Structure 1
Amino acid sequence: MPIYEYECVKCGLRFELRRSISDSDSEIKCPKCGALNWTDIKKFNLMFTISVGAETDEPNAALRPETTQGSVVEFRKSYMVMRGKLPFILGQVGRVFRNEISPRRALIRMREFQQLEIHVFFDPDNPDEIYKEKLEPYMDYKIRFLRKEDRETGKIVEMTAREGLESGYTINHLITYWLVLYQKFFNEALGFPLERLRYRELIEGEKAHYALAHWDLEVYTEDLGWVELVNNAYRTDYDLSGHMKVSGNDLRVSGSDGKKFLPHLYEPSIGLDRVLFHELMLAYRKDEERVWLQLPRHLAPIEVAVFPLMKKGGMPEKAKEIYLNLLKEGFIVFYDESGTIGRRYRRMDEVGTPLCITVDYQTLEDDTVTMRDRDTMKQVRVRSSDLPSKIRKFLYEGVSIGDLRD
């Protein structure tokens, strides 16, 4: 259902409401004062218009609201670079601008944000070329959908890629592959729990005017509810046909049979700011003892911290030696010797550092150190010479701290 913005005449409150197009405004009460009196309908330009040129008084240009059109404008050159073969992919990342009526909810709705878009141009009569083979390993992978017929109940249907294709719901192998890929990426690479992810099917009045099919990949948090992360739109030839009409340039390509056609465009579009925001929200942990970020180990900005237990007795020198060796091994390492060891552990917990290495008195005797796991706070002793291999197993292979004990 579309999202509507209301402004109460009585108290001035502005709020959003997701409702059906057919619902009457007379049934909507102000959540603050209970009034049923709204301002008149207003039209807004959701693009930021600007005046370009020293002698220009009226707006004659606009800041880009998305990155898509850059790929479409450069389609002909990109097609040549790709040796005249379809499908091909362009990726764009950059700032975009929306003249939002009421920016709100932290990094969720902003007038300026970072967008990452993937643009897949393909032959609509042969969309399965290449992607049929690419999808084969994932045919039994389950994709989570909130279909339009399940809106009222909120029931999420798990559908394998095979079932989506056989039923026609996911249209073709190309689109199905990208639906699988993004769900797997958010779940397995970014660590978002699968039960908090879903593809919400957009219906008429919600989906973009250019989209034949449209799903939003959403994530659920207790604070914000379901929030869109990836806009997945099958844009057909809407963009290329529009540019061809206005520019007068023929953007059609020739198929293997010599027939000319306009390629279609499939576009997954990510708002990077809100993805980062949700990564931090879902990683945040707090109990009666501490606060920590339970980031996936491979995503932590600091992979390993090295501490001397105390600033005396040769411990700082040994800790510095280990720190420099780990840097040479390619790890992102942080060294700290200020404050108590407990305080240093807490500082690393709060920024999500998965592993802490501590040099103590025993290290000076037998060259062993302690490895501490951020999430469980468990510690094991290992030989300092074994640190690189054990750290790699912990960070990149998911080995538990207990299994690293000598």
Structure 2
Amino acid sequence: AVTLWLVDCPPLFDRPGNPYKNEEGKDWWDNAHRFELFGKVGAMIAMGEAGLSWRPDLVHCNDWQTGLIPVFLEAYHDRPGTVFTIHNLAYQGLFYHETFRALGLPDSLWNLEQLEFYGQLSFIKGGLVFSDRITTVSPTYALEIQTPEFGNGLDGLLRHRQDALTGILNGIDNRVWNPEEDPELSFHYGRDHLKNKTQCQAGLQQELGLEVNGGPLLGFIGRLVEQKGVDWLVSVMPHLLEQGCQFVVLGSGEASYEEPLKRLARQWPGQMSLTLGYNEGLSHRITAGCDLFLMPSRFEPCGLNQMYSLRYGTIPVVHGVGGLADTVQDPQEVGIDKATGFVFTGANADSLLAAVNRALQVFEKRKQWRRLQDNGMAIDYSWKQRARTYGDLYQRILKERDQQQLD
């Protein structure tokens, strides 16, 4: 069992909405104060100052909300080791200089080599500058964020710290995502008994009012925002619908993407289904019932849906970025005997369409299609191996800390 400690401060945390935003989806006005307190408490626990009977050997911080913990710990010679994980570099925790002053942080931190970022306070820089090691959620994303295209203004700092930076893929929970036992499915199947996948597809089509016709069914689950490549998706859908493809879309986001999808659903009844919002059960049934799963993200630090779809024998078509590039193998690169899906590298709708068309060609060749499914379902995407990798990293950090303290 893992003990979970919570920071209880009702004036800062007991409010509607979610931990970061209010009910209207806007950032809380006092987020800097909320996560500065969170950081202070984290540092107190780390240094044995919170009345607990133990002290950790290592503190693992995640994203900008924890960025001040390594800053506070830097003041202690006998501090624990620290590792900071970037889940999405686009979210940095940026605040005005006035906020820096209001938090009472030392003036010595206000410089471009520490917490100052183009005249603003950057929480994430605390983690990037002061942690012993930095990780992110895929090997390819670890390389991408060292470039201006994906670095969000921090690529120079990350290149400077490249020896401390590692990419470790996220894992999935194989108990929750298991087509042989998934309670959200009416029919179950596995790698060596795929027959019931057809039943899952028919059930999904009936549930969503689509024709049950055996044609290719394409799925998308995600936030309807620019990052997810939804504009490319909207642009290719009419062409694919005219070819006889069916679409299932589950997600919510910006009106500029929701509206054209609503129009397409009205224009193609029985062939296109749109569900706005999020529904966990439906996401499982889409993953099981589709033939192809589309992830045309402009950038994707790791991505989980492509791993879910591979485990469920649903072939992913992905943009070759971040964790998508690390988890999907294209027949053009590795041959059909090792491939698991289809990857496009051009950042545009035409490249997405070309990849889907390649997938549809293989869909007609049942033996090759079955091979792709088998390859994807054979891979272990669980946390087991990832946990081992993190454990090795922790041990290296602790050895380095021991050596530093001896020096």
Structure 3
Amino acid sequence: MNPSTTLTAETAGNTSAAVTFGSQSNGNAGLSNVSKVDTRTLLYSGATTRVYAHFMAWFGQSSHMDVGYTSSDPAQVSRQVSDALSRGISGFIEDWYGQNNAMPNATAFALKAEAESRNGDFVFAIMEDGGALNHCNATAGCDLNGQMITDLTYAYNNFETSPAYMKIDGRPAVFFFDPDRFGTLDWQRIAANVPGNPLFIFQNSGGFTHSQSNGSISWVMIDTSDANDWSQSYLDSFYAAGMSHSPTHPFGATYKGFNDTQASWSANRIVNQNCGQTWLSTFSEIGKYYSAATQLESLQLVTWNDYEEATEIESGIDNCVAVSASISGNQLTWTVSGNESTIDHYVPFISIDGENLMLLSEVQPGTHTLDLSPYHLAPGSYSVYVKAVGKPSFRNQMSNRAAFAAGS
């Protein structure tokens, strides 16, 4: 016996979600033991796609859900970056509300400092949310175009000059979420008066033809008449538009679902997770359009931590799987309830004391047995467990203890 881990470690929370965060009725999983299999493995074979995640930066304010942490806390940001990197995510795109919204702005500085400390392994970017213009729009005589120029100038001077800021072909990428909500802005004027020659990345298939556009992101769309509609047709339109508007930069989207019933602004909009099938389907859709020969340049996971609209993957995605292990002679057998398509592999463990575990093997889905006789274990009583390691960001599931009497 050569134990390499413990039952506690293999079942404890291993994400940057707060230790106090529990599961919610909107589908957020709560602190979990989550698969750290590289997210890119869900894409088509040979994918070189850069994987980013949309990042919410406003938690800790009384106007938002209590998720157990403060977004601007540098220690929390460090945990989030470490967790993201462990899943193959190489950057956060922060939903930013301008320099006058204190919490998201402070979080952006914490994210900048953390990304800079990661020696080029992690980048960050700013997405100007249209909500940044709310105050200007409500103020008589305020120039919305001028406010946008002010915001983007600040973003350039404080963030885009960082060596850890996301750049494409040497130019900083700046994203926009519904920036024309108060009327179409004068983007020619904005582009001419913003420093740094940034790439402007807009939204949806129409974003590719938006004034001054250099690319577009896709998002999660909601069909209020059908909670099982994961917006396949929307994604089809987006990827088709992206391919027809080369050399602009498309950012694909994948998501686990959507549910705003816990948000203070709830409109009871729901896209069911369907035990992880929505997550897998949005990845599979990309493979209809892209391949090793025709690469999708970038992907944005929607989202890392929007708990209020239940798109967050920080706490993991529930695949509704359970594993039951049993022993017959020298044969370990396990059964699986739930959809095995969410499982990456199985890991059988054995233990003398029920806590310190030795890994026996890695077993691919479809196989549910392991012969223990080749391990030549010393006679005695053992505890055996089987861990179902999920595909990227799914919750891992550990079986019950199965008793094994070696040499009997």
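Just so you know, all these numbers are worked out from the coordinates, no wet-lab data involved. Just so it is clear, the structure is predicted and the values come from calculations on it, not from any experiment. Cβ atoms are built from the backbone, for glycine too; each structure is taken alone.
Observations on the model:
- At a computed 16, 50, 31, 3 (P(r) over Cα pairs in 10 Å bins from 0, in percent, for residues 152-231 alone), which of 1, 2, 3: 1
- With distance in nm of label points 7 Å out along Cα→Cβ at positions 64 and 328 derived as 4.5, matching label from 1, 2, 3: 1
- Here the criterion is mean count of other Cβ atoms within 10 Å over residues 40-47, and among 1, 2, 3 the highest value is seen for 2.
- If mean count of other Cβ atoms within 10 Å over residues 248-255 is computed and equals 18.0, the structure in 1, 2, 3: 2
- Of structures 1, 2, 3, the largest value of mean count of other Cβ atoms within 10 Å over residues 88-95 belongs to 3.
- Top of 1, 2, 3 by relative contact order in percent (Cα under 8 Å, 6 or more apart), largest first: 3
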